[in-house]
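Laboratory data are not the source of any read-out in this text; all were calculated from the coordinates shown. Fair warning: this is a prediction, and the values are worked out from it, not measured in the lab. Cβ atoms are built from the backbone, for glycine too; each structure is taken alone.
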Structure P
Amino acid sequence: MSERETERLKYLNFNQLRSFYAVAEHLSFTRAARALNVGQPTITTQVRALEEHYSVELFHRLPGKVALSETGDALLAIARRIFELEAQAVNLLEARGGAVVGTLRVGSVGPFFVMKLLAALRRAHPSLTITLRTGNSGEILQDVLEGRLDVAVVGDVAAEPRLVAVPLQRQQVVVIVDHAHPWSGRSQVEIAELHGQPVVTREPGSKTREAFERALRQAKIVPRIVLELPREAVREAVAEGLGIGILSEAELTPDPRFKALRLADADAATEAYAVCLQSRADTRIVAAFMEIATALARGEPPTPEPPSSDARD
């Protein structure tokens, strides 16, 4: 590295960069300060100092909110990679005697899809800390691709060369109706019966919705969509008699307010996958999750980590 490059780089203050990154991720100085456990004036001062040193504007300060400038958006992509590498370095240095330690950021389309996997992961690696974020498949996949999550369990994964995907389980899409509905005494329904019926469906990005709509198109059935809602809201809307709902089998929990019916003549199903970025698949903490997912998918018991060298001494 030349003397000039060294001179330029030594002024990149990583505390300032970390403050910028937190604000850019949260689009809020207040939430960034909370995330970093520092005062908001500190965050504001750090970001302003970074902008002034390089004579750039990283954020547009708007009434009640902030937005990334073009320069800020470009810097965010770089900062994200920098702090991902920092996390990998910390995980490597903290690993003792083969133990997996650190914090794993997990995303899932719902707790029912991922809890068995997380329980096996904790039994195999008790030193690991886990955070869980839920959302629909589209949202969670985007968070993995953009580095906000380390790993995830999602619905059907489109061909995406940046991802490693391990198939976990397949689940059928079912119809749910309230107990006052004429179909409530049945165990199944033919897909043609859904033509023109009021349907409460999942929001765009839901793989359950995509599988259901694919089956409808194949059968040339057109339902009447009355509401688009997140998963839990679908349950409540159906319980109030607002329409016929759709869920996957894995999302069903006992509820006396509605009845689940199988589609008798249509194969509407989703597949759950464990995913991570290809570029991070060899990271110890990510690899541990994917190894557990692979073992569970094969019906094999996960292998617990060996005792640390400290425990043997």
Structure Q
Amino acid sequence: MQTSTDNIAFWLEKLCCPVDQNPLSLQNGQWECATCGFQTVNAKVANRDITDFRALNQRQMRTLAFELPLAPLKRYEFAERSFQAVNQDFDHYSRSQVRQRFGTKLDKGIQYYCQQVLREFGENAAILDLGCGSGGNRRYLNSLGFRNVFCVDWAASGADILVDAHRLPLQSGIADLVISTAVFEHLYNPFIAAAEIARILKPGGYFVGGASFWEGWHGSSHFHLTPDGWNALFVNSGLEWLDFWTGWGIVPAALTHVLTPGHFRSFGYALQNGIETVYRLLIGERGVRRLQLRASGSYMVCARKKTGVL
């Protein structure tokens, strides 16, 4: 496990069985559940031995309740109350700066809400990075002063433990922030994953993240979420909207994933900015927002767990 500046012991005390959420005990270096028989193993990822909580050989059934029917979002009203964070004036890293310095792709909006969590909960906020990859998000969060950052992933070198997002091995109501970037399109049942995130969040805790919309089938992606898709996840998991904005545009997404895979991404960003500038001159910022909501490479979101919900 990566211990650097983080209090990993804080999170080890919050572990539970991923199958039935019962307590775990540590026996001979592995965690096990006396109730269902779950036991961790070690998995090698990029020459690292990482404790595996995915319970790969244990099947289980989940029951979900849905609110039906679900009213669709009113597009233009929704556009008017979105794009809040990205229109704020605050110190932040540009797209290229955050990549170069931390090896991550946290955009302006996500940086804003990370800083909001710092203002609201302080440096000891409990933060789960779900789908951490190489650990770039943690490097950024550490730079803000956060100490309790826990990195989990299905199979990535930066993970403290390996998990399945559909059954997190963490106790309920413990996290102030769950951050998850470019993960949800890879989940085979995003409703279960959203319910798990809501479960481990404290009332008032934040979820910040995003997922692909207009990108090619990549890395075993399943559900590329629209604004209404995100709304369905939130309504049915006890999370409430705070903000919504677009990630990278449709042009760089198409160039990277469809037309010229892996090439001309920078040109795509420039062309996207040029198109949006024309829209801005012709019909103003409102027109740009409506363009972005019609089609974007990815959509980004911020929500909170409703207060009074355990």
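The table below gives the values:
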item	result
Structure responsible for -9500, with helix-only ellipticity at 222 nm (-39500 (n - 2.57) for each DSSP H run of 4 or more, over all residues; to 500) calculated and labels P, Q on offer	Q
Which of P, Q yields 1.06 [Rg/Rh (Cα atoms, Kirkwood Rh), calculated]	P
Per relative contact order in percent (Cα under 8 Å, 6 or more apart), the highest-valued of structures P, Q	P
Structure responsible for 2.3, with distance in nm of label points 7 Å out along Cα→Cβ at positions 171 and 195 calculated and labels P, Q on offer	Q
Distance in nm of label points 7 Å out along Cα→Cβ at positions 123 and 235 - structure with the largest value, from P, Q	Q
